[in-house]
Structure P
Amino acid sequence: MKKVYPIILTESDGMYVVSVPDLEIGSQGYTVQEAIDMAREAIGLWGISMQDLKQSIPEPKTLKPVCADNEFVALVDVDFDEFREAEKLVRKNCTIPQWLNDQAEHARINFSAVLQKALKAELSID
């Protein structure tokens with residue numbers, strides 16, 4: 001299911017603050033693109049949470065919400081099915097030397113986070 005929601009962006013202290021009026025949620029980013037990406041993620045997480053709770057995802061009331069002079073409106077599309085699929089976790093098994101495992105566990109390293117970060121770096125994914 002794909003929907004489009006208007007977001008209101010306000011520049012504030014070198015950042016862009018995002019409001020999603022139809023859903024009463026918000027986010028922020030350092031650039032307009034980052035703010036829109038963060039809004040898409042917030043809407044996606046909100047939407048799949050509503051689906052999990054067996055609640056409906058509302059349609060936007062308008063695509064042209066009223067905003068102040070220092071604000072502007074952008075439209076954000078979210079494919080909730082695609083978002084849910086992307087958020088699925090996959091278990092992977094890997095092998096490392098015992099001494100490295102011991103040191104990492106002692107340092108309270110999050111193995112999943114380190115692997116994700118390394119894979120993103122290897123694939124040149126931001």
Structure Q
Amino acid sequence: MKIFEDETLYIEKETSQIPWLKIFPKKDCKELSDCDDKTRNKLFRVMLLIETEMIKYYKPKKINIAMFGNYLPQLHIHVMARFEDDSYFPEPMWGKKQRDAKLDLPDFQKFKQILLKRLNSL
């Protein structure tokens with residue numbers, strides 16, 4: 001589900017038990033080195049903003065940031081808030097399930113409002 005878009009990039013929410021956003025450049029970039037400076041700088045600013053807001057709002061044990069693109073050969077950045085009692089921790093979300101989690105997290109819609117306000121001020 002797309003939650004934000006501007007002239008440089010867009011952000012999608014991954015369907016998951018944890019807060020997980022993906023940032024995509026609008027320009028066709030397979031690797032970071034394919035991005036022009038403006039796009040690359042914007043991607044990093046947005047990634048850090050999402051990380052900061054996730055830490056403040058969700059208070060996770062750790063933030064995971066990943067860029068693979070093996071299945072989807074388009075540059076995109078995953079930003080995930082991780083919790084000791086999520087289903088996969090300490091494994092990556094693509095790893096071996098450790099437990100059945102029952103997370104009680106704050107409302108995503110409120111987080112989204114906070115994030116959109118900050119994104120629109122960049």
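Here are some notes:
- Origin of the derived value 4.5 (distance in nm of label points 7 Å out along Cα→Cβ at positions 68 and 92; candidates P, Q): P
- Which of P, Q leads on FRET efficiency 1/(1 + (r/R0)^6) of positions 20 and 108 (r between Cβ atoms, R0 = 25 Å, to 0.05), largest value: Q
- With P(r) over Cα pairs in 5 Å bins from 0, in percent derived as 2, 10, 22, 23, 19, 14, 8, 2, 0, matching label from P, Q: Q
- Comparing relative contact order in percent (Cα under 8 Å, 6 or more apart) across structures P, Q, the highest figure is found for P.
- helix-only ellipticity at 222 nm (-39500 (n - 2.57) for each DSSP H run of 4 or more, over all residues; to 500) derived as -9500 - corresponding label from P, Q: Q
- Structure responsible for 4.8, with distance in nm of label points 7 Å out along Cα→Cβ at positions 4 and 100 calculated and labels P, Q on offer: P
- Highest-scoring label, criterion being volume of the Cα convex hull per residue in Å³, for residues 12-59 alone, among P, Q: Q
FYI, it's all coordinate maths here, none of it is from the lab. In this text, all values refer to a predicted model and were calculated from it rather than measured experimentally. Cβ atoms are built from the backbone, for glycine too; each structure is taken alone.
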